[in-house]
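Before anything else, here is the set of structures, which you'll find just below.
None of the figures in this text is laboratory data; all of them are computed from the coordinates on show. Values in this document were obtained by computation on a predicted structure and should not be read as measured data. Cβ atoms are built from the backbone, for glycine too; each structure is taken alone.
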Structure 1
Amino acid sequence: MQILLTGGTGLIGRALCRHWHAQGHQLVVWSRQPEQVARLCGTGVRAIARLDELGDEHLDAVVNLAGWTNKRKAVLLASRVALTEQLLAWLGSRADRPRVLLSGSAVGWYGDGGEQTLNETMAPVADDFASQLCAAWEAAALAGEALGMRVVLLRTGLVLAAEGGFLGRLRLPFKLGLGGPIGNGRQWMPWIHLQDQIALIDFLLQHDAARGPYNACAPSPARNLDFSRALGRAWHRPALLPMPAWVLRLGLGELSGLLLGGQRALPERLTAAGFTFRFTDLDEALNDLLGHKDAA
């Protein structure tokens, strides 16, 4: 397949490029910094700065990814929603359209769910910034249905990876002994191992019956207190004292507000479709990612 990726230089995008390139797919990454693509995504990945560089080339699929960053709300809206709208306008101008658009979102779509179990059939349970952003992001992508494309919405949880991402931002506070539960520690954290995230994206892209929203998180969300203790065990550091709010804001920016709430999200549609998670136990996932690293 020839696949166009946005957000291809991010944590998930880089891993997808490695996975799909090894399978022999042709990959094109649309990036504001195309000169960085070969280094970050691999020398076999083609970079473009403008969509019109593709001309009338055939595309089998488009994967539209973008993650949370330490940026202002207005910038988040522009980089997620406006980019998706620009992408859909370009796709609408083409006679030859890809058959599938897989577009990123987040479990923040539900808002702070408290103790409720959240599946893909539910409406948002709270109207906060994260929910508003994800709703606008998904609405922009769903315009692809009117263009005849199968649209898949990926409501991703907290992606765990050995380098970078969510764990990378928490590494320093934990190493300094400042890691611990956030708030009262009872909020739910829907996590997923990077390896499972890549596998389920590949599964949904190739599963012709897949369309609409899917919760991309392990079937065993953890309370923040339990997550903090598991991370402390993996890094051989104490995780007893609540993490100071300023440390959280410094490390995670806008994402810090999400972690004061939570989502007890379950991947019910993925499980029903036949996808099998490799990592369902948090300690096992963290040990796989971090256990081989020394504690220094």
Structure 2
Amino acid sequence: MKSVQINKYGASDVTNINDNVPIPKVSAGKVLVEVNAVGVNPVDWKIREGFFQQMVPLKFPATLGTDFSGIIKELGEGSADLNIGDEVYGQGSPLSGGSGTFAEFVLTNINGIAHKPKTLNHVEASGLPLVGVSAWQALVENIGLSKNQKILIHGGAGGIGSIAIQLAKHLGGYVATTVKPDDKEFVQQLGADDIVDYTTQSFDDTLEDYDAALDTVGGETYRKSFKVLKNNGTIVSMLEQPDSNLMKQYDVKAIFQFTETTTERLTKLAQWIDQNNIKVNVEKTFPLDETAKALDYQRDVNPRGKIVVTV
């Protein structure tokens, strides 16, 4: 099969197309999926460039890719709710026991996939697993956002932010978000109530008394977010560990979220998508042979929604 592999950590020049990779063998607890499309995430270029090599070193040659959507071709033992031919979506990262998704086939864990949303095609569904579960885990599980509560969502035009805005509105929340000027109309269409242009405005000077914040930016943006929260508010960050000094100063609960893409969360996400006609915005697609360009685009451009590689 064709696969996008690296033999060492680095940038575009280490990304190779290998036409002769053996199709992975199915074992207990695993599923072989024919890949239709692959959603590109920042974690993918970070894996390529060696950001996680101390925690989870790759065995070279390594096939890259995390999210996917496709069709089940073979099933290992323990897959009672799945059948050959089912359309599924989920994750198959080489860091978590998968064979990598930038390939014609991926071997992945049964507990990391679910039936894909019926209202989405494979390209749209492939862009959903990480960002959709991240938004769900943050807003529903960690924050418990409820009707009429106010939430600040940073990076509202990005992958996580664009889903989080729609989810927050579905939960009855009032949403403020930070974006660059040309993304204002986009997040307005998603349902954002208060839009802050971060290139000309300081969100911490214009917003106050918010119940929650979702941080996908980190750094100074994370620290300033405490200022806009009311006492007993909650901030969830995808990047920053809780700052105990800021928590005490502002009387705010801070959570670092490591997103866990499970069958249960993917199933709930798909049901919500199908019931509420939620959209996944795909800004640009690349063919498998141009995966290196897709990874660079994700790294160098702040895409509106998702970048997807078609297989």
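Laid out as a table, the results:
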{"quantity": "Entry that produces 2.3 once distance in nm of label points 7 Å out along Cα→Cβ at positions 101 and 197 is calculated, selected from 1, 2", "calculated": "1"}
{"quantity": "Source structure (of 1, 2) for Kirkwood radius over Cα pairs in Å, for residues 109-188 alone, computed value 15.5", "calculated": "1"}
{"quantity": "Which of 1, 2 leads on Cα Rg over 2.2 N^0.38 Å, for residues 85-156 alone, largest value", "calculated": "2"}
{"quantity": "Entry that produces -10500 once helix-only ellipticity at 222 nm (-39500 (n - 2.57) for each DSSP H run of 4 or more, over all residues; to 500) is calculated, selected from 1, 2", "calculated": "1"}
